[in-house]
Structure 1
Amino acid sequence: MSLAVLHSRALEGLHAPEVTVEVHLANGLPSFTLVGLVETAVKESRERVRSALLTSGLDFPHNKRITVNLAPADLPKDGGRFDLPIALGILAASGQIETSRLAELEFAGELSLAGDLRPIRGALAMAAAMRQSNPQRTLILPRASAEEAAWVPGLPLRAADHLLDVVRALQPEGQAQALPTVLPPTAAPSAHPADLREVRGQATAKRALEIAAAGGHSVLLVGPPGTGKSMLAQRLGGLLPLLGEEEALASAALLSAGGRFTPQDWGRRITRSPHHSASAVALVGGGNPPRPGEVSLAHHGILFLDELPEFPRSALEALREPLESGRITISRAARQAEFPAQCQLIAAMNPCPCGHLGSPRQRCRCTPEQVHRYQSRISGPLLDRIDLRVEVHAISPEELQAAPDGEPSARIAERVASARQHQHQRQQQLNAHLSGAVLDEHAQPETAARHLLSQAGNRLGWSNRSLHRVLRVARTIADLQGSPTLQAAHVAEAIQLRRALPG
């Protein structure tokens, strides 16, 4: 009897718990058994491993009873990430590779039938978990996955292209051929391609974007087709500062868990733009195993929902809790996963089904009942959670030609960065996240401003949530102007930017 023990990691939401791969060879009827709450993709690794070993010229113990245990037994395992450690465990148990160094290593990788190593999902999350729990170990991954995991600093990392590369590295001392080390990348984040200078006119909408960027507020742009709503939304990312190291790691780990990370995304605030046919599961996450949805893939970035009323009602309602709490918990009968979802929402919509309500250029053909039914697709509780609601008016061709170029995004981004710095120095968080005693302490309006806010709240029938959101926006306006107090002018502008839908 022979036993080999190796180390790998599963992927459970954004976490990567350690998995011990135990391979046992015994006499008896030939068989190949996998145990440890494995799903179909893991069970299929038996055929991939057998073919990879044989086509690579290695011995497969056909006449042995092979038992592979993936521990802990109550942790679900999925995907092809365990192919490489299972194959190496069989080789170690049959004496074909050196076993003395296995305790110092962790392995993950999917095998082709020819023995080539294919990339796996969630490599960056695995590397981050290993750095936290077992930083003394060396992680061996397929090359593409290793290049992704290299964004986690201070981690011993090796890359391999083929099963034989790993086998040669695990030969006895003097015969071993070391695997290449993967160094941390040094690529700088790419500049945002869209500039707000290209948007002519629409001063109110551009002012709202500046306030939203400075305080992390959500925005709803309402206007007829062709007025530039999508164009404005696509330029919000150019006003936001680059991510810090921890923020960039969190964003990249989520993209990696969803299989969507690219090196060009590192350090840049991601803008996710799902189609309006997206389901609730696509927006907030789900599936088996649970995967992050669009609201989590946009963590520390922007979630842009164009044609907001066209989204399924259930999908929009599912966004209410993560937009408020910044987290989403996906519960299933057998497992639960939690993903961060601290993103900035920007949405766009037409005011009515035909899109021309309030337009001076084309007459609206919709009845009041049709307008009401169309706007009612967005529930009051969801609309209440959007800080800024801005009308984007149609501009005539003559006005558009005569309007000068707008202010460059870089100049606005400087004011945004300064306002954000004030917020972090004062309260260690953005104004959009203020609540409770912290909001009372740092967003206390002056007497005239308090009276104005009270009048507006009573006249418009605002909820306490709406009043608090107006205070947060007013605090951001004051920060952009460098004012330590909330004055009546700041509150008045915040009230103007929280308009009811037209019609």
Structure 2
Amino acid sequence: MTAKQALRPLPSDTRPGIFSRQYAAATLTFATVMFLTGFAALAVVPTLPTAAEDLNGVSLFPLVAGSFVAASLLGGVLGGHWADRSGARRPLALGMILSVVTLLVSASSVSIWQLVAGRFVDGLAAGMVAVSVTTAIGQSYPEYLRPRMLAMMSASWIIPSLVGPPVAGVVAEVWSWRTVFYGLAVLTALPAIALVAVLRKAPSGESDQTAPADLPTAEERASRPPLVVAGMLSLGAALGQYGVSGWDARHLLFVVGGVALLVVFAPRLLPEGTWRSARGLPTAVLLRGLTSGTYFTVEALVPLMLITERRVAAVTVGVAFTASAVLWAVASWAQGKLLQDVARHRLVTVGALIMAVSVAFAVAGSFSGVSPLLAMAAMPLAAVGMGMLDPCVTVLSLAHSAPDRLGHTTSAMQTNMNLGQVVVLAFATAVLNAGLAAGTSRLGGYAITFSLLLVPTLLVAVLAVRARKDGPGPG
């Protein structure tokens, strides 16, 4: 073989796959993490509206959901910078431990505020785990395997999605929502401890292959935002979420304080030009915020409306969560396997348009004369759009990032994802509460709120082209 032939890329059918000897250990480790994370998340989320109602805290439900997101901001930055310094193994292990602790905190809640605290710890853990896994994928796999590996991460949620929400709904109906939390803590504790032990014993650069060759230089460390910035950003997010739970002067002060902190500190955690959609990485990070914000709001407010206003059984709503997770995984697999040669930014556009249709379903299902099943269908349909576009946004972000900045990039993606969730949910909640204060019916308020979610989805469809990757490979 000549030197020129040796430099040619291998044909696609002879290149190593994610389960080849070279990548099998990392693939199985990351899949296990996603399985445990998915099982806990998918069983917990459908029970939160019931828990909030039982604790007399329906008006604070946005804070229950938002505290998770606020903590994820801090957890994502902490996990990203930690992963860049010493590999993803340690933040991943700590995140798994915290994910078990938070179940116990939430299960023993005697007030809505303790439930908020439990969700905050859960968000901290989730942010660390998500960034650590994404960073490890970027550092462990070549570009042609990243879409498949991200699809594998989504596929790891299939079994939890089939079992978690329906069982959680039945348990909540027969016993209580507390039993769901306690049961999950018992079920996930031993596997999580075993996984942490495996991660601790694995040499750096083998199982996770994430340890950098050299520590960051002083200049690189100085260029990275300190954790105090992430902490202030998390505080701003929490203040804003609490502020929109009411409609008076006191709550308005919390909103003003939260918005001020977000405006001052958020740009320090994001690529320059993110909010004005500069081409490349800034736009990719912006798209992550807009899409996740829309999806998170649909996932939070549609079940709340169905359970508290349309009186749909929790077990039925759990089926919608199951369908959402399965269809997300199927769409993610399709983009990574069947559509792997299609430009990533084009798939982002298609996914955004599908989400726009799902929002229209939520609007229609908010009217009393229409079956609530139509609103429930908005959840799995939105998941199809997210399953298609979310891995593509991640691939585009990693493609625009230098190899030694993958942790920083994934941290920025996680940060703007959480910012998008905070801002969109807070705005939607403010609109809903303003409508109620003005005398609008609760279902009418939901219809108006959902209709406003068309704006970010259509904006993503238009801006996706600005995130495309020039050069070889799907972009």
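Between structures 1, 2, the calculation of Cα Rg over 2.2 N^0.38 Å yields its largest number for 1. If distance in nm of label points 7 Å out along Cα→Cβ at positions 62 and 318 comes out at 2.9 when worked out from the coordinates, which of 1, 2 was used? Checking each candidate, the match is 2.
When FRET efficiency 1/(1 + (r/R0)^6) of positions 70 and 390 (r between Cβ atoms, R0 = 30 Å, to 0.05) is calculated for each of the structures 1, 2, which structure yields the highest value?
Going through 1, 2 one by one, FRET efficiency 1/(1 + (r/R0)^6) of positions 70 and 390 (r between Cβ atoms, R0 = 30 Å, to 0.05) is largest in 2.
Looking at relative contact order in percent (Cα under 8 Å, 6 or more apart) for structures 1, 2, the greatest value goes to 2. So if we calculate distance in nm of label points 7 Å out along Cα→Cβ at positions 110 and 350 for every structure here (1, 2), which label has the highest result? Structure 2 gives the largest value of distance in nm of label points 7 Å out along Cα→Cβ at positions 110 and 350 among 1, 2.
When mean count of other Cβ atoms within 10 Å over residues 126-133 is computed for each of 1, 2, the one that comes out at 29.6 is 2.
A value of -10500 was computed for helix-only ellipticity at 222 nm (-39500 (n - 2.57) for each DSSP H run of 4 or more, over all residues; to 500); which of 1, 2 is the source structure? Structure of origin is 1. When Kirkwood radius over Cα pairs in Å, for residues 134-365 alone is computed for each of 1, 2, the one that comes out at 20.3 is 1.
Here, each number is a calculation from the coordinates, and none is a lab measurement. These figures come from a predicted structure and were not determined experimentally. Cβ atoms are built from the backbone, for glycine too; each structure is taken alone.
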